[in-house]
Structure P
Amino acid sequence: MGENGAGKSTMMCMLSGVYRPNSGEIRIDNVPVKIRSPKDAMKLGIGMVFQNFRLVRR
């Protein structure tokens, strides 16, 4: 939770494999992991439900 523009969505996209970080590292149980795709994230038990109202027709 944070202000608009704080990077919450960007962070979640990196954790779920949609975006690749250009610095730093992601650790799970203090072990560095590489998440290069949503498949990689799913293998680690990470998934994301996107909030996009355009997916449903009116």
Structure Q
Amino acid sequence: MTRQCLAHRRIADIETLQQEIGAWSEDVNQSQRGVDWQLKIDNARCKLKSVYPKIKT
């Protein structure tokens, strides 16, 4: 948020800051982006085995 909304700007008062942040967050929430996963599930489980729970088969 700091880089995208407030970068190199000085905000005079708290009300203006709240308006700017509100408008920025509304825009970001409306334009959500997807995730392009680069790993297949089996590869992810192998590389990230400390994160994935053990699956009982």
Structure R
Amino acid sequence: MSTHSNTLYVQTLGAYLGKQGETVTVKVDDQVKLVVPMHHLEGIVCFGRVSMSTSFDRL
């Protein structure tokens, strides 16, 4: 089995990135728009006014 690493680009103003277990969640206006397992991501790039949880500093 092979895993392809990807980059998550977030450019929606007001988006919030959170970490739940081993997944990254992207919320906009308190609605979950995306849930991605961390092992599928190589990196996250944010443009503009995007916030993130402090739990990302432990990655």
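Nothing in this text is a laboratory measurement; each read-out follows from the coordinates by a stated rule. Please read these numbers as outputs of a predicted model, since none were measured by experiment.
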Practice task
Using helix-only ellipticity at 222 nm (-39500 (n - 2.57) for each DSSP H run of 4 or more, over all residues; to 500) as the calculated read-out, with 0 as its value, let me know the right label among P, Q, R.
Solution key: R
Handout entry: Value 41, 12, 11, calculated as semi-axes √(5λ) of the Cα gyration tensor in Å, assigned to which of P, Q, R
Key = Q
